[in-house]
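Each structure below appears as structure tokens.
The numbers here are math on the coordinates, done by the rules we state, and not lab data. As the structure is a prediction and not an experimental result, all values here were calculated from the model. Cβ atoms are built from the backbone, for glycine too; each structure is taken alone.
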Structure I
Amino acid sequence: MSKVTEPVTTENRKTEHIRINLEKDVQFPHLTTGLEHYRFMHQALPEINLSEVDTSVTIFGKTISAPIVISSMTGGAEMAYNINQNLAQAAQLHNIAMGLGSQRAGIEKPELAYSYQVRKVAPDILLFANLGAVQLNYKYGITQCQRAVDMIEADALILHFNVLQEAVQPEGDTNFAGLLGKVEQICKQISVPVIAKEVGWGFSEQTVRDLANAGVSAIDVAGAGGTSWSEVEYHRAPTTYHKNVAASFADWGIPTADAIQYAVKGAPQLPIIGSGGLRDGIDIAKCIALGAIAGGMAGPFLKAADQSTEAVEQLIRETMTQLRISMLCSGAKNIAQLQHTPLIKV
């Protein structure tokens, strides 16, 4: 087995991740989100006007104009700064939610904190801080978690779970034993709600139940069918050995549609964010009809943010309009009604 001879800094890894996501095909080769198997019953006579459709939703006490989350993507590198600024400015204009990428780089190197800080351009948005849950097994605790929140003036903290990504990274952190109790301690001590988030392989029903019992305030399922992070790691693997290992997991995971339903069963009392391979407002509408409170997208927003704030704004407008028309044509006047709109499985 070949060994990695040069240490990979967190900053270098973040830059690599952005470039690979922008330049390579890192979608699941065969596995899909499962959302294509669901259809709305078209209502030719919905008895509501498009202007009456209300897409607003309240999460953690903050009302956003539409149940759209710009999913956590990046930070910790110079390249990430402009991307996050473009995303945040557009999110502020349209009053939607946004997550930042893992802030470990900003904690380890405070001089990189600027790449995450968006409150100057987005003072009012629902904003999520982010750390890898596994870091709680590597000397991180409440101090680092609170620092991540304070760094960006966040409304909630995402703890992301990425066991497969860590396992296929040559430099990955792979000690996942005993993590649940540490998550519980953070939930008890932190000043904001905690969101448990996968990164593209979904949560099982039992895992969601365990996390809910540990005290998390929301679940972001981040199911399979969109960006495969084992494919991302394949493209940055330093040896054929590492490439072959990463490539074998290209279609691993729980499809997003299934993951949402598992989450609803595992934690019916918690708000669920549906994400993982969502591409438009119709996908978001389907996630909500399956039981989510909002839908998150990453890939489409990353590509738009690499262009300009205006490109992100246009994507948000399109997504919001697609969602509103989906609601009109399925007879749902608001998000609560959409959550109880039956879907046809095909």
Structure II
Amino acid sequence: MSGATDDLGARFRRLIRSHGPMPVARFMGESNARYYASRDPLGAPGPEAESGGDFVTAPDISQMFGEMVGVWCADLWMRAGHPQDILYVELGPGRGTLASDALRVMERHGLAPRIHLGEGSPVLREKQRAALPGAQLHDDLGSVPEDAPILLVANEFLDALPVRQLVRTDTGWRERMIALDANDDFVFAAGPNPMDEAVPDDRRMAEPGTIIETNPGAAAVMGEVVRRLSHQGGAALFIDYGYLAPRFGSTLQAVKGHRKVDPLAFPGSADLTALVDFAALAEIAQMGGAEWLSATTQGAWLRALGIEARAAALGGAALTRDLRRLVHADEMGDLFKVMALGGGGWPAGAGFGSL
């Protein structure tokens, strides 16, 4: 393990010994904060990789992904009447690859927005400054200006926000915690305090062992986005792996070196994520007054935007392979979902048919 892992793991163990088990949300949140602050996690596997990264995202697979995002934004902007002042905002922009590809397409259609990136990682911020010299960087959405319509994009951003887990025990619902076993290893455990009031009525009588996940951070982001769309006008596009209907079960996972690993084994040096509950976020958006809301799979959305025609125009066996990774049901096509919402009188976004 790295020194960062040893230090964080040791600190977690001291805290648990002194204060008792810690919530899953704290373990995940502090682990990811350390992880992203200390490295560029992106990169293909193998010795030729630029950074020895742990995973790749859709923009790293092919320029076509960012280009389709750019097509979506440009189409919306044109149908909204070509407003002169627009903010392009991206949350969790990685190395700036998606933004670079999307903005190139927007520029071809006459759209030249002000660029604002929400990024907490100092390592990735340096990559973003190099890729997008004119961008303004922010720790989060809170400091982004509110003086113009907004086109917001978040690809694989929500999945890294810490989830809270509740588990049904024989005596009722409890918060799921991280404890230590006899060998000083991290293990899951049920907390001591009743949490039945935090569980919706229609889910309280689930079988013992049932787990429910919630994501307070994602809910807060969605609430702020809806508020801004109502106030500023514009649209938001969220792309992540997740589910469109409510479900039970833990989806917490960890990736290290392009392999799934035990999510408790490498605090601070593995990427911890959870599937995004788009059903819950859609409810928050509707309650907040979003004027329109659409959702589908990544594969269906990319096809509707014309990615297959784009791949044919670019040509080559590599493009065929990349297209499959992005749209095929056995790859990213069905696992990843796309949700869009808008406000301020803006038209509904393209690419959303029935599932």
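Things worth noting here:
- When Kirkwood radius over Cα pairs in Å is computed for each of I, II, the largest belongs to: II
- For FRET efficiency 1/(1 + (r/R0)^6) of positions 122 and 306 (r between Cβ atoms, R0 = 25 Å, to 0.05) computed as 0.10, the structure of I, II it came from: II
- Looking across I, II, the calculation of FRET efficiency 1/(1 + (r/R0)^6) of positions 138 and 202 (r between Cβ atoms, R0 = 25 Å, to 0.05) that yields 0.05 traces back to II.
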